[in-house]
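Take a look at these structures.
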Structure I
Amino acid sequence: MAARRNPKKDKSARRRRPERRPASSGRRVRMGMETVTTLMLNAEAEALPLIGVAAVWLWNVAEDGEGAAYCVDGCLTLHYALAEFGIASRVEAVILEMEGNGSHTLYGGDGPSYNANGTFNGHAVLVVPDAHRFLDPTLQQYAEVPETEEATGPLMARLPAGVSLGTAVLEVARSGHRVRYHPVPEHLREAWRNPAITANEAAYRQAGANLAANVFDMLRTEFFRDKILAAPYPRLHRLLQALGEAKSSADGNGYRFRPAGAASDVRLADIR
């Protein structure tokens, strides 16, 4: 039996994120709810919240018909979503080498930096030390990635150095393409930051909070509850205890929960 609770479809609840520039690659995100559910059902307990926020974020972007070329936007939104679950993470810039579809390209080979037109020359991933993994939610933007169902999902892999990307090139073989991450010197790992990103921090935080609530609404179902309780994330356990049976709602004021007998709605951040 498939997980029955889909993310809320009220777009006003999930569109509260920074304005996006037109996708330079022209590719639109592809992600179906069946793929989201399969990824979550197959994930290990420790990795379930990670793949949940990444896959649901991609589903939301696909539902909005938006482009795939927003690695910094995606990673920052996931960063703040995981923070709602008490899971620490950090966005890191990398040099990305892609091979597939008859093409072999190095992105950000001279070091990640911003171009004059505001596009990012390089790539960004989300490092999650507590889970010993990293996430790359936006690989679909690259021409080297086949437009197949197997290749549409976010990339999640173990950190080679336990809590960091390390200093060696990391290769990940995926369906029909190869991905190589080239770590950069420490002073370039935050090359993804710029004034526009800083100015929009509140919007990223709000987008992450709505995404986390959306995913939590799925995690508290019978299909994922036991796995989440087995995961090493105490805050998620507290959220389940407080909101496991609460009624959820989503609208222009965001994603909220109302526990039984309560007079008003609460957000995840209200639970201590």
Structure II
Amino acid sequence: MTEIPQGLKYYLLLLVPGLIEELNDYGVSVAARENQLDEHDVEKAFFAARSIQRRLPASPEEAEAEVWLDIMEAIHAIRLVLDVLEKEAFEEVAALARKATSDIARADVKAAYERKRKEGEVDFRLHGLTRAEPVEDGEDPVIRESFLIKREGRYREFIAFGGSGLQPAERVIINDAKILAHSVMELGKEDSRIDAILAMGTVLAEILSVRANSRVPETIREQFGRMAAKATMALGAIVYREQYEALKASLNLRKLDLDL
């Protein structure tokens, strides 16, 4: 098995409970009725969930070396079932996200064009992008331009985030994300994940700031605590994508649609 970075270990320990919760939300009866799923795969997923839940360490330091193999195999077994159960819902959410992102991006590009116009510069390229039809499939150049406009500001905000009161997993994952962002923004490394990292990093920093605010009612802070766990998991999925894929490959576990 390939070497597992400390940050990826924290990510896996965050990921497993979330996947188990999603699987249990569907339940055995719903999964068993899905004709695209093999009965053996369903049984294996629920057995793996129960088994690994009992053995899940509280932190990477408390884990025995062999448990990581079992964790990866449990994740794969659970995701094999969730891949089918969540496919339709995932595609609907993805379509809505693309539409919302496209609308926001066009507003961002239009605002950038108007700022330049007021300063006496007419940017025909930006003007052309604002008038272009949204792209249904493939990369929308307007969305790409919007990310470029916001990239520097998001980077400065993310790097400046101090993160007092962070949980150990949050601290490790955010630090690794900052290192990766720095390598792109300051050292010129090419990495297609940079905008996703900065966008999710900004979301996570905002969520954590609410959770840490003692003036916010406790019930709301608890809700933001759960949101923080999901946002940290999403950021980890982006940051550790390559290591996660390498680890799966070393265990001969095939890639699934839900894998990032």
Structure III
Amino acid sequence: MAGKAQEWLKRINFGEGRDVPLDFGVELWKQGLFRYETKDGIVAVLDRLGRPHDPERIMFEVTRSLLDDVVDAAGGVERAYNRLYQAMEASREYWDRWKLRELAVPEPGIIDPRLEDAWYALEELLIWARSMDDRLCRRSVIEGYKADQGLVPALEDGPRREAVLKARMRLHGAGVQEARFLADLGLHMQSSRAGTKSGVLRKGQIFLPFPDPVTDKIKHRWQLTYDKKRDGVRFADNLMRGVERFMDEMLDAFEEHLPERYKS
């Protein structure tokens, strides 16, 4: 488990002034099992095992991991981010050893297995960011369920949910919406750049050429432009900061609006 993700899990499950995890309590969640697409799978398993169940038990099961699942995806973002930095540092050390970063050639493309590792870590980071946003809110994948799925739609109306919604809007502004479009391209169609994954050298620094801001779905990588000379590592920095800020703001909302009956 990634370092920050472990801290977030501890914050969920343990804290001063309460006897239960932050996601415990029927008053946190919107009632009505018709809202939750996971209920049918849970019922099927309990029936197969011959275990008794009622709507209250099923309601507990459909909501018990919603918050943890968001932490899991945020941990995936963090792990990919750490691997990106490790790969970039290894590449810098290699190029410094041979003094290749002193080349006076404007923006030469450089090919290096360590940079390939960095690119794959960056692409994984985009996918985990998309997964995190899906676990917060997404459309149902099962026919017949009109309600959105994920943590946010399941939260009962009130200040807790409003605070999480505002935090999610800031998360989108930190790059998650853009990561979704790029991840969809990578997951379902093609990589953002054709050929060998490489870097560029600018004034002695190694950069991962990253597309200009993406604001809509991408049908082909030819739609991407690179005029702003963005760096993938800088994009990852901003995205990681946004994920950390969101997680803290989300858990703040749960802590500030803990049901009175669970305060010790």
(request) Looking at Cα Rg over 2.2 N^0.38 Å, for residues 62-197 alone, point out which structure of I, II, III has the largest value. (result) II
(message) Quick check on the output: 18.0 is mean count of other Cβ atoms within 10 Å over residues 30-37, derived from one of I, II, III. Which one produced it?
(response) I
(message) With distance in nm of label points 7 Å out along Cα→Cβ at positions 158 and 174 coming out at 2.6, pick the structure among I, II, III it was computed from.
(response) III
(request) Identify the structure, out of I, II, III, from whose coordinates helix-only ellipticity at 222 nm (-39500 (n - 2.57) for each DSSP H run of 4 or more, over all residues; to 500) was calculated to give -25500. (result) II
(message) Quick check on the output: 41, 20, 16 is semi-axes √(5λ) of the Cα gyration tensor in Å, derived from one of I, II, III. Which one produced it?
(response) III
(request) Could you figure out which one of I, II, III the value 16.6, 56 for Rg and Dmax of the Cα atoms in Å, for residues 118-245 alone was computed from? (result) III
(request) Of the structures I, II, III, report the one carrying the highest value of mean count of other Cβ atoms within 10 Å over residues 46-53. (result) I
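Bear in mind these aren't lab numbers, they're just calculated from the coordinates by the rules spelled out. Being a predicted model, the structure only gives us computed values, none of them experimental. Cβ atoms are built from the backbone, for glycine too; each structure is taken alone.
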